[in-house]
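Each structure below appears as structure tokens.
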Structure P
Amino acid sequence: MSTALHPVELLALVVPGLLLVGAVVLVVVLLARTAELRRRVAALEAHRPAGEADLALLRADLAQALRHVAVVRYDAFGDMGGRLSFSAAVVDDDGDGLVISSIHARGESRTYAKGVVGGASDATLSPEEQQALAAARTGKEQP
């Protein structure tokens, strides 16, 4: 009797981890971009001769940065623990952005991305996706 994992089983174990790593990298990149934009705004505010019009343009750019982020982890199925499924919302000041969800099951993992405009999506959002979106927009985690 062999205890080696079948390639499909191994893939089912590795893919959710890779998706989570990819989501974390995306969030880190977006946060780094936001930090850079904030640094530029502070530098312009400290050096006023740049002009109010330039400052207004920079503030408008900052408002469009995907800088509001929230992640909700949960168990998608009652027979599995570990909160391996997640929904992550990434939006700008106007509520435009996306919600990414990864549903982890024993034999597979599925990933979904849904666009958000003005805080709403044309695709139906699950309760967890709605919770992540609300937390990203308000900056407060929902119970």
Structure Q
Amino acid sequence: MSFKNASSFSRMPTALQLRIAKHQRILRIILLASPAQLKPHIKDCVVNEGSLMIYMSSAAWASQLRFCSAQIQLAVNTQSKENIKKVRVRVLAPTPFTAEKKSRKIIPSEENIESLRNNADTLSEGRLKNALLSLSNTLLKQNK
């Protein structure tokens, strides 16, 4: 199951909408207080009883963000009505691997393959002639 932002759900009670709006404001403060290279990896945050939880995309970026936790805590406390005493950083579970769909091979018709072979036969010995003959042989095998 992948992470889904709470604001993507419809028909939420007003109290929940206000809480989400508060978290979005705090997330903007966190992003402004964070170094540029970390911003794309900050995914969300939650404030609960004086504790700020920041969710990151990977463990490597989470460890980098921990170095900035003091400046983030100061920024959140000064720019919002929160009294954050502790900043914690967590890593979101990675998205599950999905294999790419196999693309359908487009193989030239037998006439086009024969045309390749005929053009190769008109060339003098060399790398190009050998490459075209090899290509036409491979295409003929795949066409069958």
- Query: Who wins on distance in nm of label points 7 Å out along Cα→Cβ at positions 19 and 131 among P, Q, i.e. which is largest?
  - Reply: Q
- Note on the structure: Note: mean count of other Cβ atoms within 10 Å over residues 27-34 at 13.5, derived from one of structures P, Q, originates from structure P
- Given 15.2 for mean count of other Cβ atoms within 10 Å over residues 67-74, calculated: source structure among P, Q: Q
- Item | Given 10.8 for mean count of other Cβ atoms within 10 Å over residues 75-82, calculated: source structure among P, Q | P
- Message: If Rg and Dmax of the Cα atoms in Å is calculated from each of P, Q, which structure is the one that comes out at 19.3, 76?
- Response: P
- Query: Where is mean count of other Cβ atoms within 10 Å over residues 91-98 largest, in which of P, Q?
  - Reply: P
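The numbers here are math on the coordinates, done by the rules we state, and not lab data. Worth saying up front: this structure is predicted, and the values here are computed from it rather than measured. Cβ atoms are built from the backbone, for glycine too; each structure is taken alone.
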